[in-house]
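Please go over the structures that come below.
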Structure 1
Amino acid sequence: MRSTGACSDAIERLRRGIAEADAVVVGAGSGLSTASGMTYSGERFESNFADFIGRYGYRDMYTAGFYPYPTPEEFWAYWSRHIHLNRYAQDSGPAYRRLRALMSGKDCFVITTNVDHCFQKAGFDELRLFCTQGDYGLWQCAKPCHQRTYDNEAPVRRMVAEQRDMRIPTELIPRCPRCGGPMANNLRSDDTFVEDEAWHLAAGRYRDFLRGHEGARLLFLELGVGWNTPGIIKYPFQRMAAGNERAVYACVNLGEAAAPRELEGRSILVDGDIGEVLRELEEA
């Protein structure tokens, strides 16, 4: 079921849905970060990676992250700059701040596939936040030889400061403190992703939140979730909303606002720019 009707009417329904809900479960994908200025292509990419673009010819940060760099010095030159830009160099942006203001005073939990730490920067309670796919600010053993992650801020900043000609000094290549093997970013891409103790605690808190609100007037608010990994947020939200006759499913996504027909009458579909939608909600 695709979005129909005027966007302003849907936004007003969403405003009422937030106000009337006993609790809100926010599910956020990359579209929310894009709405806050965290774009992976265009001017932001070109101005920060002109040298890499000139040498390798790729067109966006996503593609660049999978490029088979010939040496670890080049791999970490790119990735340290990528991590620094998207994790440490800027704040959360307006979309996250507006969402935080809208959720003020609400019983709310956030599940997100985003790895840029923007929810934390915007002031969301970390005990009500589950980042399923990792965090740019963490490293892990690439094997992995153990299930632990490590903060990378200091070494990343040093890599950015000391890289020359798209290479970091060899002595800055990160090594696992246990096995001495290479380190990797703690980003889910295959079965080597480390789900450390903090990850499991967050997953448990999310399950407990859902169990504690069974049968309540829940608003499942999906923001910018695409079709790369619908099994993490989109499908579970739709299934849980369908199973609770008091629940409402809301989807805000430019060009991709849709819901199953089973949720007709209990879904709010906003086909619009997330940043503008949040601005209108905040002003209302």
Structure 2
Amino acid sequence: MTVTVVTGAGSGIGRATALRFARRGSTVLVADIDERSGVDTVGDIRAVGGRAEFHQLDVSDADAWERFAERVCRDHGLPRVVVNNAGILISGGFLEQSGADWRRMIGVNMMGPLLGSRVFVQRMVDAGVRGNIVNICSVGAFLPTPLGPSYATAKAGAWMGTQALRAEFAGKGIGISAVCPGLIATSLSANGTRAGADADAEADWAAKLDRGQRQLGRSPERVADAVERAVRWNLATVPVGIEAWAGWYAWRLSPALMRAACGLATIPLAEQVVGLSDRVLGGRR
């Protein structure tokens, strides 16, 4: 019986991925910092006849990762699939975001996947077993955007770290993949923060982004399908959605052109676009 670890599995992409692997017969270890949502995912898995167990985990904490990995391997054996999905969103310009914002974003969105990869790759190598690590990055890894520079930086770091891992461990039977979704209908925006704004403006921004993300975004199942394909075929990078594929190829074709295009997307312009789209989408509800 295989064991799969999924972080950030309390909702969205993580929950869809956890359910996907549970339906394939894997015992899923649901990891999330939010106990309530993680327990809900376990309930959903058990409701369809799957096997799951919740573990509370702060993915930015290296010591917590070590304790988690030790417990998982002791109680369930070495997982054959680890999906590092947990992530957060902090929007706002480069100077609007504080040092604490940058540290939090790097800690969760970049170091989280890399720490998770490290503790389990180490155990796979020591045990001499094959396995797969899938890190959920983002099309943001290829977008040097002024709308969320810390997010783009963290996701780019996670993507590059994933490629470095792949280069180092390709000959040891360990598959390392990066899945890079575009717009997905999750609660990422609703749970995000807006640097440099007061509480009312931040709440209004998050609510509008969330409505747009939920109405225009794809199902998290699309990403779960990409994760499954990445594991099956040991794919290096898997964009999800036309905008993700466009971002991936545009960045490879001309980084300078991509920087110029992204530089046009200022915070004031984004506020106007988000407000307009919210009115249009609100009229369609």
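Can you say which of 1, 2 returns 21.5 when mean count of other Cβ atoms within 10 Å over residues 81-88 is computed? It was calculated from structure 1. If relative contact order in percent (Cα under 8 Å, 6 or more apart) computes to 28, which of 1, 2 did it come from? Answer by label: 1. Of structures 1, 2, which gives -10500 when helix-only ellipticity at 222 nm (-39500 (n - 2.57) for each DSSP H run of 4 or more, over all residues; to 500) is computed from the coordinates? Going label by label, the one that fits is 1.
Every read-out reported here was derived from the displayed coordinates using simple, explicitly stated rules and does not represent laboratory data. In this text, all values refer to a predicted model and were calculated from it rather than measured experimentally. Cβ atoms are built from the backbone, for glycine too; each structure is taken alone.
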